[in-house]
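Values quoted throughout were computed directly from the atomic coordinates according to the rules given, and no laboratory measurement underlies them. Please read these numbers as outputs of a predicted model, since none were measured by experiment. Cβ atoms are built from the backbone, for glycine too; each structure is taken alone.
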Structure 1
């Protein structure tokens, strides 16, 4: 067997393999993945205010709502892009997050920062031109708040819950602001506490999972270990109770004025309450860590939601 010659360096072994340079297509796909398409369903909340106001929308208003959905999606994508660029080094040390496009090198950090900054600036600017100043201000505030959350506020106990909840509430308000709809106090209370319910249930489920894996998830959400399951359970139970109470007060108040053969809006309290109780099953079991999966995959919850929708449409038609 031939021995290696002294002083000769095997260059093929000494030089590590570098990732292939990104093409325009792979870069575009990587940016799209970083924008988290699975999370875009949350932006459907822009429909909440027009639905709550029982508005029959014109074609132009439907187009405007579609635009608001797209602009909110752009804002959330901007936050994800900047967040992943900022956390690239830490993500590379994580067993799951290392597969993210920026952490894996599929998307250069500079490209993520550039794309995120462009979206963060352009979305509010487009809203100011095509919608109104209120919508533009809401989008700009959302981006600023979420970036502050990524950089600092996510490390502050309780404040992190409030910021995430506020993000959902802003989505629910956006459609109403874009169409000039006056936002009811009951709508704001119900939407806000429904959001807090789901956020606290998500954190509770993550904490239960972390405890079951001997704290392995602690690195991915450092603040999570500062909470207790008892506290998070208290928060989501409190939020669920306030949300149901606010919805019932809203339905009783508006239903009383509407009249009609049957109190359709008041009857909608039944499926609304059932939906909260059904979601609480997953929260209590610690399996509500991915709210979009719970909402989209649970058939019983889908049937309850459909029943609520039918009753609400009847309330609108017969008012």
Structure 2
């Protein structure tokens, strides 16, 4: 394993460069609005906390005063658990707000290498618990929650509900603090109902070597370069034993655990991505459990193709898929 100090240096440099890339990405019209407000999830015993960025329908405040509650999409950004921030998916968030008339809560989770696994997953769980506990004040209908994410965030869209339900299950014996914590979790999740997952080019298996996945890809030269994938994997999962955890590699989860996922799961897989095959494997696992899985292969597309820094890119081709996803999400919320 490389020095943690060197991982910190690399992460800092790439975070700076990614901010420039996302600035260029956002130049493409129309410009997306900033989040309307943020909320900080109460810190854990070590003073760590996540921040939730909220994107709101235009009539949100007036409708909330009338008692209306909105369905909510909880989104997790990409960046290999190491880079990126909660506003990177602002185009997706804006589309969901306008097409679905839902609130989007985009989670700024703790990043590696400063906070390795399972910090990001636990932040996602805590964000869901916070939304459930404050649903009335926030005008949210937490019986209609969908999860979405891109790349690493796509992983979290799957692993966060697994982690949440494991806390309520006797299948996995873990220590989560005070004895009454389990009752608190039951109380907080009483109304919480995750009805769908929308995972875009997620990483789902950390046990398969990157070199093997790259070699098996349709276009190896178009996959993420090794310096990125090494930074991501060593930053997030320095303990090799953690890589087999269901909360890191959901492809390795038991059928019983995967059965707790919502009935409707949507996976968007890029044809030239080294993650394509594990996405297809995961689809087959979920289908075998009776889930309604929609797998969309994005032809001739590289990983994170929708986050291109080229301001002259064909944004319409991305928006078509975003809009189709929103239509599916709205249909699920309207049931």
Structure 3
């Protein structure tokens, strides 16, 4: 390891997602310590170590029995920043990760078009929030990730049955979003990967087979109990072991990239993947900001530049 590079502390909660980053850090000669924010002790009278603190806490951490990670990360990042430590995707960005309302309002303030959305606070408010939406429409959890709570409804009656029924999924923060259903020009979404104010590449994700659950990490694709590909909610074609949901969107060069770079700069967002859909009526609608972005092995093999290596190089430069 280099003696001149700062030590990197990786704040996260899911070890299954970390190997691609560990390999990239090793290739760049960086010293990295994983700090798992699942539970622990934080002495507020202590002084943090020197180094760069990169946070990649996920909004879906509670689905892995890590329900304490969000608030533990809030405490740790507040402590680090109070001591002047350099955080990457720090305290403010954690809030962006945890709230789609936060993401959508920030995107709209930056002049980026988003789907029509209404937030229902509490289960009893969902039907009232959906009244102005023509069917079909979708619901999703405000604290999302992994397609949490994303369902398509063909009628308001169907929604009423769901809300009052035993299959209702309670959001982690009690906020359900009602959102317009987007008729896509083609059955895919695009995810733009950004590291340190640079566009790295864009990926294309197959929504026919991927549905609403479009996590690009290899660990997301296989059911750990059966070893078989997962049939995600919203998918219309069953995936098989030979089908790749993700591919490099080669030659992608669109003005939306510049808008995303400006948005990231405005928010202080240093590492992210931003997702949009091209609609049948010619709009580009941005609907998700991933601040703990994962990278897909198939895309990485085809890409002209490795995103984990770009991240490692960026973190090396942050402390230079």
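Identify the structure, out of 1, 2, 3, from whose coordinates helix-only ellipticity at 222 nm (-39500 (n - 2.57) for each DSSP H run of 4 or more, over all residues; to 500) was calculated to give -12500. Working through the options, I get structure 2.
Between structures 1, 2, 3, the greatest calculated value of percent of Cα pairs over 38 Å apart is seen in 1. Among the shown structures 1, 2, 3, from which was the value 1.2 of distance in nm of label points 7 Å out along Cα→Cβ at positions 69 and 309 calculated? Going through each structure in turn, the value belongs to 1. Work out the source of 14.1, 45 here, i.e. which of 1, 2, 3 gives that when Rg and Dmax of the Cα atoms in Å, for residues 61-140 alone is computed. Traced to structure 2.
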